[in-house]
Structure formats: structure tokens, C-alpha cells
1. On distance in nm of label points 7 Å out along Cα→Cβ at positions 54 and 102, which of the structures labelled P, Q is highest?
2. Taking mean count of other Cβ atoms within 10 Å over residues 86-93 for each of P, Q, which is largest?
3. Of the structures labelled P, Q, which one yields 123 when volume of the Cα convex hull per residue in Å³, for residues 30-93 alone is computed from its coordinates?
4. I have 16.2 for mean count of other Cβ atoms within 10 Å over residues 70-77, calculated from one of the structures P, Q. Which structure is it?
Structure P
Amino acid sequence: MSEELKKYIRSVKDFPIKGIMFRDITTLLLNNEASKKTINELYNFAKDKNITKVVGIESRGFLFGMMLADKLGVGFIPIRKPGKLPAETESIEYELEYGKDKIEIHKDALQPGDKILLHDDLLATGGTAVAACKLIEKLGGEVAQVSFIVELSFLKGRDKLNKYDVKSLVDYTSE
């Protein structure tokens, strides 16, 4: 893990709701060298995985997901909230701590057998990432790796992803 990147990640107390310490990567994006280090470390995790597509989860997963796809020389697929993709979609509903949510992917975005790198900015409880993996697998893709910039390990999201190769750069062991 790249703990030195922590100094570029802003902590915002009580966002989006009281009691949450939000880990904000927009401050990391402001620093070109920190962004380069981030993309290079994420690339090094994935470069030998024979990735055929990168899938990014809305919306901050798009930022480094696109850069990873470019660096790996493969296509990029967005996973979005309902109603945001214009063509025929496949969707999955999943449980959150406070209700349910849903994500979608274009049905024709990947081919059976595609080796997928799933990327998002942050791993908390793992609910969204697990749902995204299920959606990829439903369309015949193989999740070769799941990567995150930030992991909140005290929330144990990695445990839900234990059948996948999970990588993260920065770990917060407490709120």
C-alpha cells in the first residue's frame, strides 16, 4: 500500500451525513505527481492480469478507471445509476446499510470471457463493488481484479470480495 498518498486525501467530518468521515480524493487529483503515482501503482497491480476491459463505478471510479484503461490499452465500461445509460442495460439491485440501491451496465459492453479490472475510488462496506462484480459475471465477464485508491478496512468490505483479487493503495483502519 502507498500510505504516503494519505497526505493528499482530505478528510471531511460529517459528510454526507453526521457521523461519517468522508475521504475525499479530489485533493489528490489537484496534485499531478500524486495522481501519476496513483495511476502507476494501480497499473502495476493490473499489468500482468491480461485485462481486456476496465469497468469503473459511477462516478469517482470513472476518473482513474479511464486512465487505467488507457494505460492498459483496453476499453472502458461505465457502471451507472439507473436511467443514465442510453442503450439496453442489465441491472442489479443490492442492499445498503440504509436501504437498497441499483446499478446498470450496457448489455453489449463486454463479451463473454472478457477479463475485467473493476475500479472504484473507495472500498467501504463492499456492497456496490460486490453488486458490480455480479453484474459483470451475469454478462459473462471474469473479474480478474478489483482495485481501489482508498480502503476503509474497519468496515470489512474486503471480506465480501474475498473471492476476488482486491488491491488498494491507502488504508484507513478507523473512522
Structure Q
Amino acid sequence: MNLKDLIRTVPNFPKEGIMFRDITTLLKSPEGYKQTLDDLVNLSKNKGITKVIGIESRGFIFGGALAEKLGAGFVPVRKPGKLPAATVSESYILEYGTDSIEIHKDAIAPGDKILLHDDLLATGGTMEAACKLVEKLGAEIIQISFLIELSFINGREKLKNYEVHSLINYDSE
């Protein structure tokens, strides 16, 4: 099965000129969901991963399942104000302004081997910030995975010091 065939493209969302890659059409396919999870697990198995970090919010969809399949814990990285205990935060640059993400201070520890996962790699800003959070807390980033990569945006460049995998690539809008 070609997973790319299960992705719906929505023109001009969320704004004019953007071709939004909608994964909900893949998620509703039991076969597509299973193959996606199996493919992601195959990229990451036998690497000693102790924690999977999912980036809000679509990184949670496969992140939790990946953690279970890999025998690891799951850690959410969230937008500010969403986590109830003490957090560490990291800011990153958006097209117009900045944003930030947070992780619980006690979510990971030195010695943890981390797989970071999100649904989409575009500019790489969010994942770069997540990597900085993991490194602030002293854990080791083993791998980064994405369902989709928009390679024409060159976000992988911000992550060049890490092992990065994506299942589906779009090399143009």
C-alpha cells in the first residue's frame, strides 16, 4: 500500500497558497494506520529507546502507539500552559513572530534514549525546539521520525545533527 495515496491534499488551508496535507484520511483507514505504525516501529526498533516524545498535537497520534510497541514511556511536548507540573520551555521562530513548547522537568532524565515524533516536518522549528528541551534535560536523542516531510521547505537542515526519518515525502507544494 502506498501511504501517500491515503493523504488528502486540501488547497488554500489554513491560508491562500498552502496545500495542506491532511492525515485524517490515512487515520480512518485501518490498513493505512497499521502500516504507518509498523513502518515507524521498523525505523526505530532495536535502538534501546526508553522514551518516545510526541509533539502536540498530531505527534500524539502515533507517538503513544510507538512507545507501546517499542516498550518505552510516552512523553508529551505541549504548548505553553497545558502541562500541570513544573516545566522547561523553549521558544522558536514562526513566519510572523515566535512560539514556544514545554515539557515536564521530570519527564525525562540523563541516560534516557529518546525518539522524537511528529506528523509533519516543514520548517523544522518546532522539532528543533523539542531537541533543545531534550538536551537541556540531559537525555540522548537517538532518532527523530515524521509521517510526512515537505522537503522543498528544507526543514531537515535544522535537524542535520540527528538521525531523521520520514515515511512520506513531498518535494513540491
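1. Values: P: 2.9; Q: 2.0.
When distance in nm of label points 7 Å out along Cα→Cβ at positions 54 and 102 is calculated for P, Q, structure P comes out on top.
2. Details: P: 13.0; Q: 15.5.
That would be structure Q.
3. Attributed to the structure labelled Q.
4. Computing mean count of other Cβ atoms within 10 Å over residues 70-77 on every structure in P, Q gives 16.2 only for P.
Read-outs throughout are calculated quantities, based only on the coordinates presented, and are distinct from any laboratory measurement. Keep in mind it's a predicted model, so treat the numbers as computed, not measured. Cβ atoms are built from the backbone, for glycine too; each structure is taken alone.
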